[in-house]
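In structure tokens below, several structures.
Derivation of every value follows stated rules applied to the coordinates shown; laboratory data play no part. These numbers come from a predicted model, not from an experiment. Cβ atoms are built from the backbone, for glycine too; each structure is taken alone.
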Structure I
Amino acid sequence: MINVILLCAGESTRLRSKENFPKPIIKYKKKYLSKLALESFKKYFKEIKVHVVLNQSHIKKFNIKQKLKKQFRKSRFIVLKKTNSQLHSAYQALKKIKNNYSIIFLDCDLSFDSTRFFLKIKSLKSKESLLLLFKSKYNGYSYAKYKGENIIKIKEKKVISNYAIAGSYFLSFTSKELLAFLKKFSFQKNSKLYISDLLNILLKNKKIIKFIKLNKLNSFGTEKELVRFKNTIKK
């Protein structure tokens with residue numbers, strides 16, 4: 001079993017609906033974008049335990065929890081009173097998880113075929129993690145350099161290679177173990193912390209991070225990306 005932490009607590013500054021709804025409850029063909037993201041793992045629902053992370057302010061403004069409950073019937077909801085970054089949301093979610101399963105952090109603005117991802121996870125050794133890479137030159141993503149089969153360097157919002165990191169991160173650690181790595185961060189003072197900052201801590205501690213190159217990634221994190229995704233599906 002693997003904990004999947006679906007991150008839906010951000011402010012969605014890059015994408016809002018005409019009604020000003022945040023990204024997780026923007027609909028495409030009767031499904032929320034966050035549901036499309038989770039359905040990347042559809043073949044493996046029996047192997048995952050889903051935790052949907054929400055922002056309390058979105059519950060008050062948009063009734064987001066009740067809306068998502070209809071499409072996330074077997075998921076656990078973790079409601080955050082306040083969050084100021086992607087990593088802060090992840091950190092707070094980890095504190096609520098008491099089991100000893102490994103972790104996948106999943107962004108709510110992408111979809112992909114996860115077959116190779118899960119096959120690779122099953123072949124990893126203990127404490128090895130796994131990222132998904134895709135070709136890009138856009139500086140809005142995090143980027144990775146690799147040597148052989150291993151990631152050796154990661155930079156957020158800076159193009160250091162031809163490969164960006166997709167928002168699905170497998171970490172072969174329990175929540176308790178990851179919280180120990182996150183002790184050094186001051187979340188209240190820093191509002192620009194990402195999952196990539198945690199990955200860099202793992203690299204500094206000489207933990208192995210493997211990767212897979214994706215042939216196709218559907219990204220809908222910005223308005224342009226969502227339009228491109230819809231046009232691709234139509235074809």
Structure II
Amino acid sequence: MENIVIKDGVTAIGPSAFSSFTMLKSVDIADTVTEISGEAFYQCVNLTSMIIPNYVETIGKRAFASCTQLKSVSIGKSLVTIEEEAFKDCTSLKSMKIPRKVETIGDRAFAHCSNLTSVTIGGSVKTIGREAFSRSGLLSVIIPDSVESIAMYAFNECSNLQAVVIGKSVSYLGSMAFFSCSELSSATFYGDHDLKADAPFLHCNKLTFVCVPSSYTDSYFCSLPVEKTCNP
């Protein structure tokens with residue numbers, strides 16, 4: 001089965017509904033669907049694109065994990081939660097726009113998406129989970145002011161990551177959040193407080209200081225020297 005149409009009236013795509021449908025290439029999902037459950041499309045290795053309708057609120061655990069040919073995903077405006085490993089190992093995925101209502105990016109949600117070079121994080125996200133973008137292909141990332149917590153290893157070993165902007169509301173930056181981002185040379189923090197995090201930039205050898213606003217109250221940011229040259 002190469003093409004599936006999910007008709008009007010269906011409100012949820014159940015757990016493992018189309019898991020390992022290796023011939024599946026396209027899915028047309030009705031606007032009545034509000035939930036895509038865990039592993040719904042897990043290992044659909046020939047699925048190349050996905051349009052997630054406007055009324056879907058949850059993308060479940062590993063819903064699209066290991067869809068290795070999935071190149072593009074368009075997500076509707078009602079999404080609130082991207083659960084853990086939702087898009088893990090989607091190695092062909094190139095970009096992602098996370099809608100404004102999303103509040104949580106789950107653990108390892110985009111881990112190992114090696115061709116994911118661009119992500120836009122919506123302005124309602126509060127939590128970025130553990131290893132959420134670990135070993136992805138990101139070149140830069142802007143973490144909006146809505147984000148309060150960035151879990152440990154969130155951007156671990158993003159070997160192409162060159163620049164990061166951290167919004168002013170972050171109060172928790174997990175251990176080794178940017179561990180071994182070997183190309184990271186620019187980091188900006190818009191808050192006025194030192195987070196005292198545990199080595200979030202360990203082995204980021206090209207990063208020698210963090211840019212902070214003039215209102216910043218310390219001489220260091222997570223053990224790195226600061227330059228008070230940036231303003232929101």
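Where does the value -0.30, -0.72, -0.91 come from, among I, II, when log10 I(q)/I(0) by the Debye sum over Cα atoms at q = 0.08, 0.13, 0.15 Å⁻¹ is the thing being computed? Answer for the origin of the read-out: II.
Computed over structures I, II, relative contact order in percent (Cα under 8 Å, 6 or more apart) reaches its largest value in I.
Comparing mean count of other Cβ atoms within 10 Å over residues 78-85 across structures I, II, the highest value is found for II.
For the structures shown (I, II), mean count of other Cβ atoms within 10 Å over residues 94-101 is largest in II.
Can you say which of I, II returns 0.80 when FRET efficiency 1/(1 + (r/R0)^6) of positions 46 and 166 (r between Cβ atoms, R0 = 30 Å, to 0.05) is computed? That value comes from structure I. Among candidates I, II, the computation of helix-only ellipticity at 222 nm (-39500 (n - 2.57) for each DSSP H run of 4 or more, over all residues; to 500) that gave 0 used structure II.
For which of the structures I, II does the calculation of distance in nm of label points 7 Å out along Cα→Cβ at positions 86 and 222 return 2.4? Answer for the origin of the read-out: II.
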